[in-house]
Structure 1
Amino acid sequence: MDESYSTQREELLSLEPPLRVAITGGTAGLGLALVREFRSRGAGTHGIVGDLARKEDIYPIALQVSGSLGGVDVLVNNASSLGPVPLALLADTECEQLELALATNLIGPFRLSRALLGALSASARQGRGAVILNIISDAAINPYPQWGAYGASKAALLHLSRIWDAELASEGVRVLALDPGDMDTELHAIALPDADPASLKRPQTAARELADAIAAALPKGELRGVRPGSDPRSVQ
């Protein structure tokens, strides 16, 4: 364990209560890796289980998260939908499939972030800092054929994040949108079943990079264990 990692863990443990992190899709893949990564750094975590595409589920989820953690310092919107499976050209994508991708990847994160914004703003006012991290993809930037529903929803999430980051800056709430890269996860296997898992990033590696990026966005982030050789700006 390097010295910077030990410093971060000590600082997280010195918070009262410890850093409180809520993660959607926290039961598998990158979400589960993030839950484990933050726990290893001494943070309190809540892996959110629920359907973010369902409007009626959002406020019960928000209440459960706030009650479980006693507040929220960090929200990671990680849960995603590919839209049509197998992936399809836009001309072959049903309207309902596009709606599902938008509901899960854009509207759901917006609703949950909005529902928890009061708790996040309170954390910022207390000097703890507050971060919303929206997981995006290079498909948000590059027009990959057959990735239309997913790519369009992630592109919208990217722009939403940039606008919200500007709007919430005065309240001390940061909104990040980061691409963890192609990972060896169930979602990737569904999208590209012929991909070689050995060529893909491990979710644990991506989780460390994302946790470092979040740490850097919190107050005194440069002291919160950004590992030597890691650059959160490289997570694109």
Structure 2
Amino acid sequence: MLDTAEQSGEDRAALVSSATGRPLTKRGEATRRRILEAAEDVFAEFGYHEASIVKVTERAGVGLGTFYLYFDSKQAVFEALVIDLNARVRQSMSEAMAGAANRVEAERGGFEGFFRFTAQHPALYRVVREAEFVSPAVLKLHYERIVDGYTAGLRAAQQAGDIDPMLDPEVAAWALMGMGELIGMRFLLWERDEAGGVPERMDPDVFEGMMRFITNALGASAEQRTPRTEGNGT
């Protein structure tokens, strides 16, 4: 999946108040983070249309006036949340890919990071899907930021002789990202553990089946095809 843990300029710009245009202090960054964490819970629980700024501020433990120092509307905090979730899920994937010796190992690590983040932040799916109707441009940005790094990684793997040189790296990136998203929905979000919550980890058999598919689809070189017995999708 993604191939860099570095935040883009757009990610770093999130440290500027969207309401005032001024850079945030450390204290301001902490308050903004608290508001975004509350928004994640509120939008996940109520959906965009039933959520309200009041619900977000109550959950964050801040006043309305404080909210408006950072965001000028409900849509503004929603869009900031999509961008924030995107940055964090990319970071989770990138960290899990660090040190991968070849493309198959990179795919394994990237999906492990993605599923781990999904299990910890199931709001990711609902928020991103609602963005299709609330802010289509931000939805497009979310996917493009993931695919840009994915495409670059696949192209580099082709140059290194790790995968089929005839694959279109952009098409492959979109296909693999879509597969991972739907597998996460089916085998994490739609599953329930004994407590009735989202499982903490992907079923190891599902994960290994997915990895076999990816290895074959990418036309991975022979040395990458040695079965791994430790993979568990977490």
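Read-outs throughout are calculated quantities, based only on the coordinates presented, and are distinct from any laboratory measurement. Quick caveat: nothing in here was measured; it's all calculated off a predicted structure. Cβ atoms are built from the backbone, for glycine too; each structure is taken alone.
Below, the figures for the structure above:
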| item | result |
| --- | --- |
| Among 1, 2, structure where helix-only ellipticity at 222 nm (-39500 (n - 2.57) for each DSSP H run of 4 or more, over all residues; to 500) as derived comes to -14500 | 1 |
| Winner on volume of the Cα convex hull per residue in Å³ once structures 1, 2 are ranked, highest first | 2 |
| Value 21.2, calculated as mean count of other Cβ atoms within 10 Å over residues 76-83, assigned to which of 1, 2 | 2 |
| When FRET efficiency 1/(1 + (r/R0)^6) of positions 68 and 204 (r between Cβ atoms, R0 = 30 Å, to 0.05) is computed for each of 1, 2, the largest belongs to | 1 |
